[in-house]
Structure formats: C-alpha cells, structure tokens
Structure P
Amino acid sequence: MASDEGFSDFFYTAADGLKLHARIYGETNAGGWPVVCLPGLTRNARDFHELALHLSSKAEIPRKVIAFDYRGRGQSDHDPDIGHYNAGGEAGDVLAGMAALGVEQAAFVGTSRGGLIIHVLGALKPTLVKAIVLNDIGPVIEAEGLAHIRSYLDRAPKPKTFAEAVDAQRRVHGVDFPALTDLDWARMVRAICRETEAGWLPDFDPALVDTLADIDFSKPLPDLWPQFDALDAIPLLAIRGANSKLLSVATLEEMGRRHPGMESATVEGQGHAPFLETGDLPGKIAAFLDRRA
C-alpha cells in the first residue's frame, strides 16, 4: 500500500542473501511500460522522488515507477565485500528485484552509474529494455569528471545540522549548478543524506569510495561503445548538463551519430548530473516515454 508520500517500500533478497530495497510508485497503474529508475554511484531511490510522482500521477499516461537502492545505498544492506560494488553485480540485483516484482519489460531512467547499468542490462537481457533515458552519462566517461567525483567523496564534510549540510553541497557543487534554487539544494540534501546522532551523513556505505581508489586518471577510461551500439534500436533520450565534466559534447554528438533516432536535451546552468525534477525535465521525460514506450 502506498504511503502518504506516494510510494510503497519493497524489500527483496539478492542472490547472495543481502536484503535490498526499492520504492514503488503508482503500484496499480497499468498504462504504458513500467519505469525503472537507477541512481548514481552514491545516490539512492530518493533522488527520483519528484520525477516518480510526476510519471506515476501527473503524466498523461500514469505509469508504475520502481526506484532502486543498490546494495550499500539507502535502505539496502551494506555488502561486507566491496568487490561486489560494481555495475555488473548491481545489474544482477536490479534483475532480481524486477523478477521479484514480476516485471519482465520496462523503460529505464539511469543517472550516471545507473546509465552504465542500463548498458549492462541491455547486454544481459536485450528484450528487457523498451526505452532509455540517460542522465548525463554515455559510453565514454571523462576521467576529469570521475576524478572530480572521487576528490569530493574523499574529503566529504560531516555537517552537524541541515543548514550546514546544504551549505556544504552548495560550496562543492555551486559553480557547476548556478541554476539551482534554495529549494533545489535542500531537496538534494534530503535525498542524499540521512540525519544521525553525528549529523547529516551521506546515505551510502563509506567503503564505496574505496572502489575508486585504484583508478589511474592519467589514462583514458574503458568505453562502452559496443554495448551502446547494441541499444541502437531502442528509443533513447540523452540528457546532458551544460556544465558536465563527465559527459562531453563530443561523446553526446557521437552517440547521436551512432543512434540516429536518439533525442537529446542540454540543461543549462547544471553540471553532473542534472536534477531531473527541475525545469521542464519531468514533462520532457514523460512526453518522450508517451511517444516511444
């Protein structure tokens, strides 16, 4: 049963026994394909709350929306083996969650890491994916952008109050996100942090940061062009933050060349990754899904 906030919590068990979590919006909606929302590296299902409410209750075709917490994030169990924190394993967890929910096909919205997982899902189970929204991610990850992510995770502050947490996020990301309002920054903190006795802390397993420790940012990172090319028959909307350091203009243009039917949108005043609940993005995403899925 949905809560007053518009969703219900769903827990399921991964193949290795970890208890994992997802949010379900519009549980009884039957119009169009369900939408599966996959967050970034250290983010969680709360990132999609406003978008999920729009797609499940305000869009022309209201849909069931499933937003996952990967292992080690949000309400999912932490994994004692950090080697399991990888896109392939997380794709397997998503498949397990969809199977537990009886969802055999869906449209997917993936932010950053979530978009990489969509590439993996397309390779593992091509018939699963009916439409794709990639939020500031593509087959090529710019080393500068990933190095920036590792840098701020390494020195993440430990704010005591909500106001301090908002100020900390604005100091780190404000240059790349001049378009955000006070409300946007506050919503961001509530999505990515949890209130504890020690203050407002990031809502993920701190060991996740260690998974980036051995990356050599002086060398090009492996690309996913073969996996992307395999998605060329699937409707695709690619969103890029105009100030993004992770997804380059050149990569976005090459994506469009390889996937002639791809639609794209650039979000001014935002970097990596654009807030999908801001501006006209909820309506744009809903309209894309209504046309294509």
Structure Q
Amino acid sequence: MNAIISAPALLKETEGAAPPVLLDVRWQLGGPPGRPVYETGHLPGAVYVDLDAELAAPPGAAGRHPLPDLDVFTAAMRRAGVSADLDVVVYDGGQGWAAARAWWLLRWAGHPSVRVLDGGLPAWTAAGGPLSTETPDPKEGDFVPAPGALPVLTADEAAALARRGVLLDARAPERYRGEVEPIDRVGGHIPGAHSAPTTHNVAADGTFHAPEELADRFSALGATAGAEVGVYCGSGVSAAHEILALTVAGIPAALYVGSWSEWSSDPDRPVATGPQPG
C-alpha cells in the first residue's frame, strides 16, 4: 500500500462503505497546542492525537521526543478507534512532520495499513473536503502493538552507519553546518552524515514530489534501495517525514529516534561542523 494518499482520493474513501480511521496530529515545534485548532475544525470523524503526550515519552537523556511508553501509545490508538483490520489515515496542518511521526510509530508497532494525507488539512480543504467541529466518539479499537516492524538506531549504531552506509540529517542546512542551534546544546552534525533537509522533499504546497524525483534526490546522496540508510533530525519528528519520503521513493531506512537532541547532550560524542565534503 502506498504510504501517502491524496486529498481527492481520501475524500472518496471517506464517502465509501468502509472509511478509514482518521487521526488529526496537528503540532508545531515550539508552537501553540494542536487541540484548540482541532476544535475549530477537523476532518469529520477524525480523533485528535497529542504528539508530545501520546506519540513521545517525556524529554530526557534519550532526546526531546523519545519513543512513547507503549501502554500510553496503545491506549491513544485504541481510543481513536485503531484496529489491525482497519485502514488508518493521519494528517496534520500541512507541514507533514507530525503526521509522519504518527505514521512511522504505527508502522513500527506493526499496523499494516497506515497512510499520510499528502499536503495535510490545506490539501483537504482545497479539494472541497468538509470540516467538522463535532468531537467523535468512535468504537474502541483493538490495536495490539508489535514493536520492531521498522528499524531504529541507537546513537552508537547511527555513528557506525555514517561510516559504512548513508546517514541523512533531515534538519535545516544551517543547523547541520553548526551556524545556528536554537534548541540543542551545541550545533553541528554527526560525523559522516549527509545534509538532506526534509523540506526539499515537498513542493510549495507541502505535497511530496513525485517518487522518481525523490529517488533521484536521494540517489545523489548515495541513498538507494540497495544501500543501508539511516535518518536523524533534531528529535525524531522531521526525520520520520524524511523516512516517509524515502518510502515513497522505494528506499527503506532506519530512524535514529533520539536524533541530535540525544547525540548533542553527551559532550563525549564527536560533533562535526561546516558543509559536507563535496
């Protein structure tokens, strides 16, 4: 199954006999909470999921967005009506990062059918999709997680992968180079990592570039279907979006969940700065 779905295609599915479970995961780094925005209008039937509280554990030594407590994540998914035999579609406000985090977690936990609404809520409204302010009360799902369906990396594994394979840094180029670091202890990147900003995977409207364009982009960085590929970002959120783009391009990749927020917190870990070698 394709990892993304267009707004017109989703509109048809929601009008069908077996509509997918819809999850609203609106979130912004350092921005206002997503629930108040959800309450002003969301896809009919969509249940709000809180990224910070339900898709991540509290910040700490493992980074700003560690893997969530499995019981917390499972309860949130069941509350939203997620079951193994039901398709799931996740969306956010258009950036795609939060939706990709939910997609990745569900796939990592073994759900077989999860897609991201390409372009998020703006694409839905542009396609004529309706909005609702009603809070749904879906039948509780029976989702049983089976963690490990997608690969993850520890800090040491990410460092080793940068030496033997392809490790992509999904953050903004200036953060990769260490010129600015607005959040974490120090700027720079994991030695050997390639700068691959996730923002380059999408068009101006937030929808993904065509699979062949994405494949060409990643191939130029050495990331191909036959290579060993890993991705990190600041805290494991935008990196999930990069893995989604890689998936659209047909390239499997592992996620370093702790990402730079974990890596940079340890002063004994090496930090590289400046542009990547030409």
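Calculated for structures P, Q, FRET efficiency 1/(1 + (r/R0)^6) of positions 233 and 249 (r between Cβ atoms, R0 = 30 Å, to 0.05) is largest in Q.
Using distance in nm of label points 7 Å out along Cα→Cβ at positions 137 and 209, single out the structure from P, Q with the greatest value.
Working: P: 2.2; Q: 4.8.
Largest calculated value belongs to Q.
Once distance in nm of label points 7 Å out along Cα→Cβ at positions 65 and 81 is evaluated on every structure in P, Q, the highest one turns out to be P.
Comparing structures P, Q by FRET efficiency 1/(1 + (r/R0)^6) of positions 105 and 201 (r between Cβ atoms, R0 = 41 Å, to 0.05), which one has the largest value? Present the calculation step by step, with values, prior to reporting the outcome.
Values: P: 0.65; Q: 1.00.
Structure Q comes out on top.
Computed over structures P, Q, distance in nm of label points 7 Å out along Cα→Cβ at positions 97 and 161 reaches its largest value in P.
Since every read-out is calculated from the coordinates, none of them should be taken as a lab result. Source: prediction; values computed, not measured. Cβ atoms are built from the backbone, for glycine too; each structure is taken alone.
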